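Listed next: structures, encoded as structure tokens.
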Structure I
Amino acid sequence: MKRFSIIFVVLLLIVSAVNAQDILFSRNYGHSGVIDNGYCGDITSDGGFIIGGGSNAFTGGDLWLVRCDASGDAVWTRNYGGDRWQMAYSVIETDDGGFAACGENSIASGDDDLFIVRTFADGNPMWTRNVGVVGENDKGREIIQTADRGFLALGQGHNTANNTGDLFMVKVDSLGNPEWTRLYGYGNYRSEYGYGAVQLPDGGFTLTGTYAVSSSSADIWLLRTDGNGDTLWTRTFDFHTDIDRGDDIALAPDGGFAIAGRTRIGSYYQLLAMKTDSLGNLLWWREFGGADTDFAESIDITADGGFVICGGGNGYPYDYYVVRVGSNGDSLWAAFYDYDGVAGDSEDSFEIRVYPGGDIMVFGYADVQSGTGADNDYWAVKLNDSTYQAGCEYVVGDVNGSDSYNGLDITYGVAFFKGGADPICPFGSCSIPPCDTFFYCGDVNGSCTYNGLDITYGVAYFKGGSDPIPCPDCPPMN
């Protein structure tokens, strides 16, 4: 029998952040020396959580769930599967305190089915369902409980008529009996995929995913249906004429939709956040990240009407990437989380959830064997958001670290551009992508950079000119 271990790792957690986020705890769960990849999670009504994915500790690799209490201690673990591999990409607590997970079940070589597992509160299985075309690959990526106590599962299914992969939606009742299925696609070479879904007060659904425009480009897809899965309207969004993807969706307090995903710019991706109204009309969009690849996997709503997003970033191998934005999409804070700070190891977060009190849970996996890739564990990190909703504390124009902006900052800045000492940022570094640290230390003309134009603008300000202008993408909140 392989050893199961739960390791308390808060002392190993390395954070690169806007400011030193209050990490309430960090826990990893896994079997020694094997791959346990966490791809999903949910908070529970008792203040605990559940994390799911797949573990190679079982024959062929099984769907594996770990149920934890509010302190992060494991209450129970359960594996579900057969001789071939099974995986969960979405898990939720149900209204009766049980759980439902959705993912894939390998039936045979080249034949995967969308897989749903329904459990009791103790993790024992209530029922399972496989949905798919014989001899083809059908994938599950999202599950939600519907108002009638049934479930909607979402992913990609095989379209036999066109021999393509289409966005696939499956509706089952509370006992897992199929009620209807829908395929949404456009045939030919095109491939569509569903990643996120919400149910609306009228019983219908809004989905997000990706819509293939050509063999090498794709757009974010927003699809609105009625309660029977029949299409009411669709929207596509293209940001850089390349590959765009909607990875998750949340129903905003105003009835609109918040989407987290990714957009490719040449050779790298940036994390993308966007907001539409209730009819799918774009209200705003924001990109986060640098010249290394950054991307989103999940989004949730915060108590102030803003959003928190998680994914991977900081280039490959990835770190956990968490971005907190206000209701208008402006960044409040952002952070990378590395399991142990060892170069070459990889962490990727796939699910983010907000507790009623404001604390944040982030779920994914971490390489716990220092970059070997031979021992991944589920990784859960709990954050306290309330301390940091105020954003970065800094004074626009302050470059000498005095917490004020005056003529001495002009002198210091001129000296810096002549080869003198670097700007002194409050808290060492107070940077939210895409702005760099110089912005916080000297930008006064709202350009999100620090250069000689800021000196000119500053001199004019002290002679009675216009006030300093905070960078519009990273406004001061202090």
Structure II
Amino acid sequence: MYTSNLRSIFLLLSSIFLFQNCSEAPSKAADHVAGTGDLPTKMTEFAKTYQQKVAPAMDDLNVPYEKATHQSDQRQTISFDNGSTVEIPEHAFVDESGQIVTGVVDIEYREIKSTVDMIASGIPMRYYDQTQEEQWMETAGMFEIKGSKDGKPVFIANGKSLVVRMTSDEGGAGFDNWYFDAEIGNWVNLGYSEPEENKTKLTAEQAVRTLERDQEAPIRPIRFDEQKSSLNLNIDYQDFPELADKRKIVWQFNGKDEEQNPDNNPWISSVDWEEVQLAEGKVKGEYQLTLQGGTKSYSIPVVASLKGQEYEAAMAAYQSRMKDYKRWQAKLNSAQNHAVQQARFVRSMQVQNFGIYNCDRLWNAKDAVILAADFDFGDEQSNNMKHKIKVFLITREGRSVIQYPSYTWETFKFDPKQENKLVAILPGNRMATFSAEDFAEEMENLNVAEGSSYTFKMNAPRPPVSSLDELEEAYSLSSDD
């Protein structure tokens, strides 16, 4: 049986991690609850025995994989729409017996970056060091990659590695690359993560700027309207290229104020106008006409109308230009979407095992408030199903999503210095929340309850969701509660 390269290295660590003596509990936890119970002991036992697992939060709803194929005897770079890439060397995969795989290999890849992605995927974001101390992970992005051939899993061969260049919006320092070892239920540190500028995004943004300079929407020609007043004028159109190819323009009054109407101002025909000025009007296709002569002036909104064949020819030219404009607009929209999809940075990882990887920095909530938590979901049915409910603490600007299954509620903690939110996923894909505002309003009571019990009164569960988009919308609405 082929085993992953990291397994043998960390089996010894797993035994230390799972069974090390728990006498060195963090002193801060002991300070929290002096004389108020055994929460520190419970937290230490939890760290000692709780083997983390990937546990998707919702029924039949998870972050989907993108799929690609790889010809095993070739070197290949797989590119994804968001700018992330996977570089695969030739002969990179073996089957479960260790034999080199030939032919086409199926690659599945997904990224977990948003708060909603982290909730849906159920990927744990706790790390336990060799002293059993729990630390939380603040992510700059996670990904999972898998390979198979003919429906059977393949493995990365000894001496081979893939290079995953994951795009990330987080360019800060202090992040490491991590691999989740499902066998020991803990994360393995792979070393420092150096952010690089995403050149693909820079190129995409430049492409957008170039396209934005290319075209303007054509102006639809206007047919002569016999009901409107007309003016015969000699105008230089050099500043208005959209009018230059129209030889027989009839200028017609386009205002609503009848006092301005040329028909109601016969005096204008008796003035020797010395200057005729034309400026863009308030709406597309309308112009402001101003006549100057001696001490007199006359200014009205007008449109350039055409008659007969002149109008028909102008309309045919307009329709042709509109087709070009729509093609350009579609190209611009595509370029804009491509640029938006690109994150500002890229973080690279050497991948020697299929599985889940994380670019994270650890943080230890040393001033955390520790509670034996309970949750009131507002209806008897939900309260009777608490054993099936997962609660997520969302903190660090949404980059840390800490899962609390029901059997861990008695060791619940949060950092009062951070903005915190709670999302609970109930059976049937319903969601209940406890907002940042709720935390702020209850902070005094939470501090009083430190080291003992506290019941969070959750906001009423929302209707069931059936897609990540619906979950995203529900989460966004809950943030506004």
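Derivation of every value follows stated rules applied to the coordinates shown; laboratory data play no part. Here the structure is a predicted model, which is why all the values come from computation and not from measurement. Cβ atoms are built from the backbone, for glycine too; each structure is taken alone.
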Which structure, out of I, II, was Cα extents along the principal axes in Å calculated from, if the result is 75, 50, 38?
-> I
Computed -1500 for helix-only ellipticity at 222 nm (-39500 (n - 2.57) for each DSSP H run of 4 or more, over all residues; to 500) - originating structure among I, II = I
Distance in nm of label points 7 Å out along Cα→Cβ at positions 176 and 456 computed as 7.0: which structure among I, II?
-> I
Taking distance in nm of label points 7 Å out along Cα→Cβ at positions 368 and 400 for each of I, II, the highest value is that of structure I
Comparing mean count of other Cβ atoms within 10 Å over residues 216-223 across I, II, which is largest?
-> I
semi-axes √(5λ) of the Cα gyration tensor in Å, for residues 296-383 alone computed as 25, 13, 9: which structure among I, II?
-> I
The highest value of relative contact order in percent (Cα under 8 Å, 6 or more apart) among the shown structures I, II is in II
